[in-house]
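So, here's a batch of structures to check.
Nothing in this text is a laboratory measurement; each read-out follows from the coordinates by a stated rule. Given the structure is predicted, the values throughout are model-derived calculations rather than measurements. Cβ atoms are built from the backbone, for glycine too; each structure is taken alone.
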Structure P
Amino acid sequence: MNAPTTDVRSLVSAEEWQLRVDLAACYRLVALYGWSDLVFTHISARIPGPEHHFLINPYGLLFDEVTASSLVKVDMDCNKLLDSPWPVNPAGFVIHSCIHAAREDVQCVLHTHSRAGVAVSAQKCGVLPISQQSTFVLASLAYHDYEGVALRDDEKPRLVADMGMANHLMLRNHGLLTVGPTVADAFMTMYNFENACRIQIDAQAGGGELVHFDPRILDGIMQVAKAVTTGKGAGALAWPALLRRLDRERPGYDQ
């Protein structure tokens with residue numbers, strides 16, 4: 001892998017650099033936990049400010065090769081805004097751009113094609129109420145029917161309408177998508193979404209009758225989540241530990 005030809009850190013604000021470090025860490029963690037799809041799928045992050053600028057992966061790098069410097073800065077149409085030796089994939093930004101445009105509360109959009117996620121997305125029942133993990137998913141879950149590879153702009157309004165203000169989106173026959181006010185929050189939301197899907201596939205493989213929990217458990221589940229994370233939220237609570245793991249096992253993301 002070639003190194004970037006310019007000192008990106010010297011060209012961007014301290015706030016953007018920290019976002020680059022967090023986003024590069026997120027790519028590395030997605031690879032570490034086995035959710036990546038070679039060089040395909042994307043994680044995007046909105047750079048703070050009025051310009052609607054974003055960071056996205058260099059097209060062609062494996063997720064565990066992404067670094068803070070190699071992330072590509074683009075506008076809403078996926079045009080490069082900072083010189084980079086890496087290509088970008090405008091088609092891959094179709095889903096991300098419409099969500100960023102519709103959801104001012106969202107900094108990060110994370111999309112995966114994981115094996116368990118795609119498997120559950122192909123099930124008519126969707127996510128089943130069978131695990132503690134699924135309680136947090138079902139409290140804020142939306143579905144979008146498959147329309148083929150997401151290349152067409154005319155799909156955007158339908159996807160946005162289907163998602164609404166949910167934090168989890170199941171793309172039918174396609175995969176999983178999460179959003180968050182920070183990169184850490186989007187990652188932790190996906191961590192739970194992915195685990196809910198893996199548990200469901202494993203439970204179904206057992207062949208026995210599945211026990212569904214009482215739907216009333218979902219009432220007030222967000223307050224429960226806040227309580228179990230001591231009011232910090234899962235992202236803020238777990239992110240420092242996840243970065244320490246990367247520093248031990250997959251260093252270099254912050255370069």
Structure Q
Amino acid sequence: MARRMLVAGNWKMHGTAADLDAIGEIAMGAGDGCDVALCLPATLIERAARRHADFAIGGQDVHQADKGAHTGCISAAMLLDAGATLTIVGHSERRQAQGESDADVRGKAEAALAAGLDVILCVGESDAIREAGQAVSTVSAQLDASIPGSIGDPTDFSIAYEPIWAIGTGKIPSIDDIHEMHAALRGRLIAAYGEAGGAVRILYGGSVKASNAAEIFSVDDVDGALVGGASLKAADFLPIVEAARKS
């Protein structure tokens with residue numbers, strides 16, 4: 001099944017008003033042929049979306065409640081109001097540092113999709129789990145427990161596989177390891193959603209850069225990337241976009 005490639009940048013806790021020009025450089029250079037997005041700190045979403053109305057700007061998290069006594073959190077309606085069109089949920093850094101459970105992630109994904117946001121839902125394993133030979137079974141179980149019970153348009157929903165031990169380290173799994181994991185996740189998505197599960201994009205997210213993007217994108221069931229540090233500068237990010245466009 002042909003799926004349109006998606007390359008999404010996750011700026012994490014980086015970016016102030018001084019970086020709006022860098023966002024503009026990426027937006028202007030993204031071109032056609034694949035989907036491109038930047039998931040920014042909440043403080044930059046409205047300004048970036050206003051400057052670049054035709055470019056996909058997203059959040060890095062969303063709360064599962066519509067409103068209420070949730071100090072420091074942001075709802076799907078707030079993200080939409082700021083101009084966001086998508087959000088990440090379940091990033092490994094939130095699962096680990098903020099103690100988010102699979103149930104939390106599922107609730108966030110369901111709330112975001114119901115509000116009209118596209119969702120990138122992250123799953124992944126630690127080095128210890130991989131070394132124990134339990135990577136595929138662990139990540140498959142995490143996916144099963146985190147994904148919404150149903151989805152509408154499958155193109156609005158993506159999975160990002162994050163080998164946690166590879167994020168920011170420069171290490172990546174072997175091509176065979178990536179293929180094995182993405183194939184397993186595809187199987188779980190089809191089991192959950194039937195034919196629609198074949199249309200959900202599965203992104204790879206672990207130290208993706210210009211030098212390895214083309215090889216990673218050549219793997220079956222790799223439908224793009226969730227990019228961290230390399231998304232902060234157009235000179236680093238746009239070559240990854242170009243590799244996706246050519247894949």
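Quick rundown of the values:
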| item | result |
| --- | --- |
| FRET efficiency 1/(1 + (r/R0)^6) of positions 85 and 173 (r between Cβ atoms, R0 = 35 Å, to 0.05) - highest-scoring structure of P, Q | Q |
| Among P, Q, which structure scores highest (criterion: distance in nm of label points 7 Å out along Cα→Cβ at positions 29 and 221) | Q |
| Source structure (of P, Q) for Cα Rg over 2.2 N^0.38 Å, for residues 181-236 alone, computed value 1.29 | Q |
| Cα Rg over 2.2 N^0.38 Å derived as 0.93 - corresponding label from P, Q | Q |
